[in-house]
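Got some structures for you, see below.
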Structure 1
């Protein structure tokens, strides 16, 4: 399943979900998460204003953000790795969360 998020002044965020991994492609960064490394998935209804747009790093919170809008985001909590949380925008967060939960259970 493929999803795409766009803003006029940013490259598109491409989201690809397979049976083995979740791929986030936000040029020039490609980030892959093995589904077996996912602990939890939840919806974030609104991000704080200071997160901004684009690719953002929360070093103290160990969070990596792929943001094209501040509402309807998805947070993936990982079992291992430097980035403990990955947050990204989605036009269909409920559908994507449902698919992710089905695949990780």
Structure 2
């Protein structure tokens, strides 16, 4: 039986090749160097965090344009304060209100 001091973990390594903008690589390398990491170590941290979180380790979201944001805000307001909104009992009431047609 091996003693604890003689046990050694062996991990096989594989290479990843990727292409990025030269300026981005230079800026990232400088940043990670300030953090005491090589670019390879930083990418490894990213990959490990992705696996551990079962996804990207940060939020990825599209920021809505102004019109979409306004509609979302209006929808949230309706949910929070339905009493502020006009309510209808049936489709005919909606048509009368929108078109101004008699019942």
Structure 3
């Protein structure tokens, strides 16, 4: 889930992660999944940040893991990349931006 923010004092992109305690009773499991989400996001966020910078848009992003079992890193990385690609496409203008001279 994401929200576009109008406050110019906010950074271009902020992110948070969450894992439900209902599905994962042990804190170590929740912490591991959060760590996987944060790391895969950290490695792939630059594509989205570049697009937000070009458009001067500020976004708050929140990743929620709702899967029933402990994920492998490769799956988390792939799904995070897909999410970031979709958001980047969403914030990409249909017509090219004109460069200021």
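Sorting 1, 2, 3 by volume of the Cα convex hull per residue in Å³ from high to low puts 2 first, with the largest value. Could you figure out which one of 1, 2, 3 the value 11.2 for mean count of other Cβ atoms within 10 Å over residues 30-37 was computed from? This figure was derived from 2. When relative contact order in percent (Cα under 8 Å, 6 or more apart) is worked out for each of 1, 2, 3, structure 3 gives the greatest result.
None of the figures in this text is laboratory data; all of them are computed from the coordinates on show. From a predicted model like this one, the values you see are computed outputs, not experimental measurements. Cβ atoms are built from the backbone, for glycine too; each structure is taken alone.
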